[in-house]
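Peer 1: Once you scroll down, you'll see the structures, which are given as structure tokens.
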Structure I
Amino acid sequence: MFAKLKTHTNDLNLMTATIALGLIIGTSSLLLGYFLDLIEHLFLGFVESNHHPVASQAWPLRRLLSVFFGGILAGISWHLLRKNSRPVGIKKALTGEKMSFKTTLIHDLTQIFYVSTGGSVGRELAPREMGTMLAQKFTARWNRYLSTEDQKLLLAAAAGAGFAGVYISPLTGMFFCLEILYQKISRKAIVVSLTMSVLATLVGALSKGFTPYYVISQPHFNLKLLPLILILGPLAGLVGAYVRRWIQKASNARASDNKILIGLPLAALLTGTIATFFPQIMGNGRGVAQMAFNFQSVSLEAMGLLIFGMVAKLVVTIFTLWTGAYGGTLTPSIGAGACLGALVGLLYVQFVPTASLVQCALLGAVGLLTATQNAPLMAIFMLFEICHLDISALLPLALCASLSIAVASQLEA
């Protein structure tokens with residue numbers, strides 16, 4: 001009887017912590033979103049939305065100067081931060097290493113600042129790290145009420161909830177926790193991670209609403225794309241495996257000390273120079289992906305833009321990480337993958353004229369995202385949620401992700 005009572009008490013403590021953290025992390029994601037909007041408005045004079053993902057209306061020189069000065073200031077911030085302390089990542093936090101509130105806050109605000117000025121890197125790492133840090137501080141005060149394993153679960157769930165609060169995607173947050181961080185699937189893990197992500201999503205939606213992150217004109221899929229998937233899935237897995245390898249090498253060799261003061265401004269200057277004639281290069285990859293999703297017809301111009309968009313986004317993002325920046329790689333992978341899918345789709349519609357280029361781009365995005373993150377379930381539901389796709393999309397997305405991860409896994413073995 002006492003054992004049963006203790007179990008119920010532990011479960012009650014865990015759910016209380018889950019609910020509290022969901023609301024806290026949702027609020028932090030909301031505030032990071034406001035900070036991003038503020039910097040974009042100050043530096044580029046625009047308000048980002050799914051119809052206007054990049055500052056294409058800003059003067060080319062303003063785009064160049066925005067990223068360049070953003071790179072200089074971010075480089076100084078990271079240089080000073082790393083002179084005194086080094087940011088602790090999420091995976092190290094899960095092993096017990098402590099995340100400093102001050103260091104993590106400055107580190108994450110610098111990430112959001114740089115991507116807001118136009119830096120080519122994902123913005124999703126900052127809310128995940130912020131969520132994990134807040135959960136670690138919370139569980140440190142509640143450690144007598146929570147087991148060590150429950151504390152680890154809460155930290156992993158908090159990272160997923162941070163993502164969910166920014167991108168309004170609770171299932172993605174859950175799968176990010178279970179598939180990438182916690183790497184265990186149980187009833188308890190599902191309840192905790194999904195509850196926390198749902199609450200963070202509800203708080204984050206107070207600002208963003210429940211609008212799709214990308215605008216998709218044809219959300220309903222059909223079997224006409226099946227032959228394409230059999231080609232695109234393995235191709236995305238092949239490309240994604242190498243991109244994952246390059247990202248890991250760039251992150252491991254990330255510039256430190258005084259090198260970041262030179263390297264990051266150079267990466268920013270490269271980004272800004274490209275942005276003068278191709279503004280989609282700016283930011284986390286949303287502009288590149290939306291460009292690919294917008295193509296409706298075949299042309300040489302479309303092919304050229306897709307090739308350039310895919311190569312430029314990957315090269316500049318990896319170079320940015322190598323020169324010292326921190327940031328996510330999920331949305332840059334979506335952008336590059338969408339371009340890859342649309343490129344293959346331009347050839348496919350020559351044989352199947354009624355096939356949708358938009359859906360070809362979506363399949364490329366899920367395939368490349370699967371391979372770069374080694375997380376097919378997260379990739380499937382991320383595209384499904386942030387694009388507000390029809391239920392008919394799940395089967396083709398799942399097949400493409402399965403083929404992609406099969407090839408990518410073989411290359412990593």
Structure II
Amino acid sequence: MLELLKFFPPSKQSCYGTTYGRHITRLSTKRFYKVLAIETSCDDTCVAIIDRYSLKEPPKLLANFKDTLDSKDQGGIIPTKAHLHHQSRVGPLVDKALNEANSRTGIDLVCVTRGPGMPGSLSGGLDFAKGLAVAWNKPLIGVHHMLGHLLLSRMNSNGEEPEFPFINLLVSGGHTLVVLSKSVSSHEILCETIDIAIGDSLDKCAREIGMKGNMLAKSMETFINADLVHSKSDSVEMKLPNPLRNQNGRMNVQAFSFAPFITAVRKSMTKQLEDYSVMELRSIAYQIQEALFNHLISKIKLTLHFNHDKLRDAKHFVCSGGVGANRRLREKLEDELSDAFTSFHYPEPSLCTDNAVMIGWAGIEIYEKLRLTTELDINPIRKWPLPDLLEVDGWKKREITDS
């Protein structure tokens with residue numbers, strides 16, 4: 001309680017038990033409102049404040065902060081450490097964001113990631129958000145993490161572009177999905193990975209060639225782009241797969257598989273790591289990235305072919321998630337899929353990885369289009385299938401006022 005008291009003014013603190021004793025989901029549809037958003041589904045503690053100053057214009061971003069757990073020495077994310085990271089960082093980041101936005105007394109809606117994700121991580125943000133919603137007597141929306149990625153590219157056009165229906169490729173360290181988005185609440189998964197996500201595979205392949213730290217897929221892209229001549233030199237011959245190809249009665253599998261690349265990289269490296277030159281390592285990195293992207297695009301094409309009738313009206317293509325910031329991937333998508341789509345959309349690169357802005361915008365779309373909020377007794381959801389967005393408990397219709 002003491003931690004939360006500093007987030008609302010002294011005049012309200014003294015009457016907490018009465019003024020804030022009843023959670024009322026009421027917000028005018030005619031006036032502006034401000035949104036505080038929190039994202040803690042994995043190892044990033046993220047907080048943003050968005051100003052919905054007009055229903056006819058894109059919102060303004062007033063504050064956007066992220067604090068990532070440093071897990072490079074562990075070689076991966078340890079859930080207990082991620083939980084403690086969120087517990088220690090979410091309060092200071094919210095405090096910093098409120099100061100940055102000059103909005104300590106002006107938040108009208110609290111949005112937070114409810115799932116899917118690691119329960120310990122999710123609870124760090126969700127519990128704090130629920131406390132703020134009670135303290136401020138403001139509505140709460142528990143947002144689906146992937147919905148945030150899927151809808152973010154619509155924010156700069158105030159939800160007008162891309163128009164539904166559209167195809168969304170979500171590529172990150174935790175997810176690889178091709179989704180047909182028909183509305184804010186209706187999403188059909190057409191293709192997904194049978195093992196690990198493309199971002200996870202890129203990270204693990206990068207470790208195989210000696211890279212260390214966080215966000216290794218991004219580091220590998222930077223390493224490749226630093227000298228494209230040597231990267232494209234083929235100075236080392238790599239034998240990399242295209243998994244799930246047609247063979248032995250297995251035909252037209254609409255799925256991705258990225259785990260085999262890690263084993264293939266390990267087997268293709270015939271020398272000790274320290275015996276490879278920088279030029280050779282650039283060539284290896286380039287071939288790894290190309291092979292994974294080629295597999296990704298080959299399966300997207302197959303999915304489009306076998307769902308042609310279903311996708312007849314889907315003329316827009318969205319690529320989101322952390323891997324979606326990769327310039328080479330964007331180039332290949334537009335080169336290979338330009339005949340199928342009239343436009344391609346991406347969040348700005350800094351918002352491709354996990355962030356709170358996407359949670360805030362998804363919350364706005366849920367609030368305005370679906371007219372829903374969330375009960376205060378909700379819990380984190382570790383596995384939450386995107387097609388079941390509205391099938392979980394805790395949703396409630398919001399009150400509409402005209403003042």
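Derivation of every value follows stated rules applied to the coordinates shown; laboratory data play no part. As the structure is a computational prediction, the values presented were derived from the model and not from experiment. Cβ atoms are built from the backbone, for glycine too; each structure is taken alone.
Peer 1: When mean count of other Cβ atoms within 10 Å over residues 82-89 is calculated, the result is 14.8; to which of the structures I, II does this value belong?
Peer 2: I
Peer 1: From I, II, which structure was helix-only ellipticity at 222 nm (-39500 (n - 2.57) for each DSSP H run of 4 or more, over all residues; to 500) = -24500 calculated on?
Peer 2: Matching structure: I.
Peer 1: Percent of Cα pairs over 27 Å apart computed as 49: which structure among I, II?
Peer 2: Working through the options, I get structure I.
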